[in-house]
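Read through the structures below before going on.
What follows draws every value from the coordinates through simple rules; no lab data is involved. These numbers come from a predicted model, not from an experiment. Cβ atoms are built from the backbone, for glycine too; each structure is taken alone.
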Structure 1
Amino acid sequence: MGEKEIAGVRIQCMQGDISSQDDMDAVVNAANAELMPGGGVAGAIHRTAGPGLAEECIPLAPIKSGEAVITGAHRLPNRYVIHCLGPVYGIDRPEEQLLASCYRNALKRAEEHGVTSVAFPAISTGAFGYPLEEAARIALHTIAEEAPALRTVKIIRFVLFSARDYDVHEEILAQLVPEGRM
């Protein structure tokens, strides 16, 4: 697992299954606008959480690209699920700002609920077609920018499904400016 500390926040990268992060207060769902089960991350989270998650999401939908909402985790081993709608690459504009907003708004929801640790997937890099390296750079730089303002969140973990996703995130994490030099 790659790790770096920035402004007192540990930022980690690991390869694994986001629906089995039992040491995290919250996991982030790469959601669709209706917050319903789907493929990829949304499918894995909803399958593990059970039907109560979809029921809780109904009154919160639809959400717009860049927005985030929070629910209970149901049968997941976490307290919360933070649902973010990432941009569809080449369609939702400006996609870079919308993707950064996903991470900012997810952290805002986490802080509002006293979350101390949160696990993110690689938002928008699957079916939404965002190029992996560009998305990872935006995600990690946004997290590094937000870290000094975080009061409750002290661990941010990127849980990457494939070895390639992990390698790209780990390389970009290693390039981030260490604490005290930002």
Structure 2
Amino acid sequence: MADKDHLILTAVGPDQVGLIEKVSQFIARHGCNIEDSKMAVFCGEFALILLISGESGSLVKIANDHTHLEVETGLTISIKTPATRKPAESFLPYQLTASCMDHPGIVYRLSGVLSSLGINIESMETKTYAAPVSGTPIFRLEANISVPTKTNINSLRQRFAEIQKEENIDIELALIHGGASKMA
């Protein structure tokens, strides 16, 4: 089987029933496949990011025809060809979770520590919700991160422990079973 090419499609706009059906039909009609996707609704606005695979000519047609999908759905759509990834580096996959009373700067503090140690955030989801009894806004972050094998994990844990004390944040860091991997 020949290597597949890829395209990234992002879309944002007013939420309505049937958007996923219309977008997926558009992609299937062009003979392409959705390999990976993230979607959510925020305050009535729909947001979507897709990794599409297919033959080069089919992906070009999607890029050229995406304005038709915009008209049909009311979404603002952007198309991008992914950049070639850097050479493979060994890393360990970890899951990071953090929760605390909501306040500004939580993501900034945690991502700053990760960035300073050369750790990549592969996926992240955050949400704010009301605590059951008090109704206090609670913030929760869940992320999958790639920690280079050369990184001292105890140093990372120590930096997180400092933030836990300073900002009263519960932080958990757990190795995702499966061991070391290489980025492709």
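Looking at structures 1, 2, which one was distance in nm of label points 7 Å out along Cα→Cβ at positions 23 and 55 calculated from, given that it came out as 2.6?
On the way: 1: 3.3; 2: 2.6.
Answer for the origin of the read-out: 2.
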Original post:
Thinking only about distance in nm of label points 7 Å out along Cα→Cβ at positions 7 and 31, which of 1, 2 has the largest value?
Top reply: 1
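Out of 1, 2, which one gives 22.2 for mean count of other Cβ atoms within 10 Å over residues 103-110 as computed from the coordinates? Display every interim value, and only then the final one.
Details: 1: 22.2; 2: 13.5.
This value belongs to structure 1.
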**OP:** Taking relative contact order in percent (Cα under 8 Å, 6 or more apart) as the quantity of interest, name the structure among 1, 2 where it is greatest.
**Re:** 1
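When semi-axes √(5λ) of the Cα gyration tensor in Å is calculated, the result is 35, 24, 12; to which of the structures 1, 2 does this value belong? Don't skip to the end; give the middle numbers.
Values: 1: 23, 18, 15; 2: 35, 24, 12.
This value belongs to structure 2.
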